[in-house]
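**Q** Heads up, there are several structures right after this.
Derivation of every value follows stated rules applied to the coordinates shown; laboratory data play no part. Because the structure is predicted, anything quoted here is derived from the model rather than measured. Cβ atoms are built from the backbone, for glycine too; each structure is taken alone.
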Structure I
Amino acid sequence: MAEPALILIDVQYAIDDPSWGNDRNNPDAEEKMAALLAHWRERHWPIFHIRHASTDPKSTYRRGQPLFEFKKEVTPIDGEPVIEKSTNSAFIGTRLEEMLRSLSVAQVVIAGVITNNSVEATARMSGNLGFQTFVASDATATFGRHDFAGRWRTADEVHAMSLANLDGEYATVLRTWEILERY
């Protein structure tokens, strides 16, 4: 059986822009992502860096600006594929599925931002495509937001609900140390 693949989603400086607000959870998420990345690199397992390239001129994820670059904790090295996407899922309009299948990958571990957006969308599709999917709960992060009824939800609440949406149906949600122990 092939090694598990690590998929790091949208870990770009754009996420630090003040426009996202100041209610972000998991302040150590990048540190956990870096631990996963180091573990995968030591084993020479497949790693995929997903970079959001927004087509929205107001987006903090626009190409051609400093915030578009990967954060230092997860900067790709030579040989690690970088897949650009312009939607919330890393599978839409990209070769990610094809690349995973060409390596006979059956299991994927997902980390990155934003939990209730690109992480959740990618994990849902990964599960639907038949990959055994794991999401690192503490190596993902999000921001507070208003729910549909207008009530403010903290980043921790948004994060917890997003992970609850995934766990057991589309993915298995684990903490970083549990993933590192497993692999």
Structure II
Amino acid sequence: MSADTLKGRQSVRATFRLPPQIIALLSVTADQLGLKKKSLFDQLVEDRNILEQLAAGAELSQANEEQRQQKTFVVSRNSLSSLEYVAKTHGVSRDLLVEISIKRLLPVLNAEQEKQKNRKKILADLEAYLQEGLRLLSTSDRLLGSEDTASRSLAHLLTQYGRAIEEMREQVERGRKIEDFQ
């Protein structure tokens, strides 16, 4: 470990001109994955080898200048250094390199959107199953009495099951941000 290594992890602010949907992609993906935007951004741009590959293919990407807005990110000094080095070496704008790097999140977000659809289906099935369990508890209470050990065990089971469903509802609710992202 050296002073330079430690300083490289130091945070700095950097401003880029990016399309709004790219800014949203980074934000939504970070939120969905439970990561800080800085951490996700650093993971996308800190590896010079990957940046070199992206820069080599950057000629194929067209930058649309009129649809860009300024956005300031907190990034590590190492990430910014890698970004600036590769942009300068390949004659590619930093902004385009950042845009291409963030676009790499699209398959991740698409996979998360698919998981969100599946979570919603599973939640609906779980809720239907809970309703069936509540009907069974009502039958148990009527036939055995609410103080019978079988009825109490079933009531306890359904309470735990209800808590699990509530956790699933919270997951689905957190995922609503990604449902409509294009």
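**Q** Which of the displayed structures (I, II) returns the greatest value of Cα Rg over 2.2 N^0.38 Å on calculation?
**A** On the way: I: 0.96; II: 1.55.
Biggest value here belongs to II.
**Q** When semi-axes √(5λ) of the Cα gyration tensor in Å, for residues 123-162 alone is calculated, the result is 25, 13, 6; to which of the structures I, II does this value belong? Working shown, then result.
**A** Details: I: 25, 13, 6; II: 20, 11, 4.
Of the structures listed, the value fits I.
**Q** One of I, II was used to compute mean count of other Cβ atoms within 10 Å over residues 27-34, and the answer was 16.2. Which one was it?
**A** Details: I: 18.9; II: 16.2.
Derived from II, not from the others.
**Q** Once mean count of other Cβ atoms within 10 Å over residues 51-58 is calculated for all of I, II, which comes out largest?
**A** The structure with the largest value is II.
**Q** Using the calculated result -23500 for helix-only ellipticity at 222 nm (-39500 (n - 2.57) for each DSSP H run of 4 or more, over all residues; to 500), pick out the matching structure from I, II.
**A** Working: I: -8000; II: -23500.
Structure II accounts for this read-out.
**Q** Can you rank I, II by mean count of other Cβ atoms within 10 Å over residues 139-146 and just name the one with the largest value?
**A** I
**Q** Output the label of whichever structure in I, II has the greatest value of mean count of other Cβ atoms within 10 Å over residues 19-26.
**A** Working: I: 14.9; II: 18.1.
When mean count of other Cβ atoms within 10 Å over residues 19-26 is computed for each of I, II, structure II gives the biggest number.
**Q** Which one of I, II has FRET efficiency 1/(1 + (r/R0)^6) of positions 99 and 147 (r between Cβ atoms, R0 = 41 Å, to 0.05), as calculated from the coordinates, equal to 0.70?
**A** Derived from I, not from the others.
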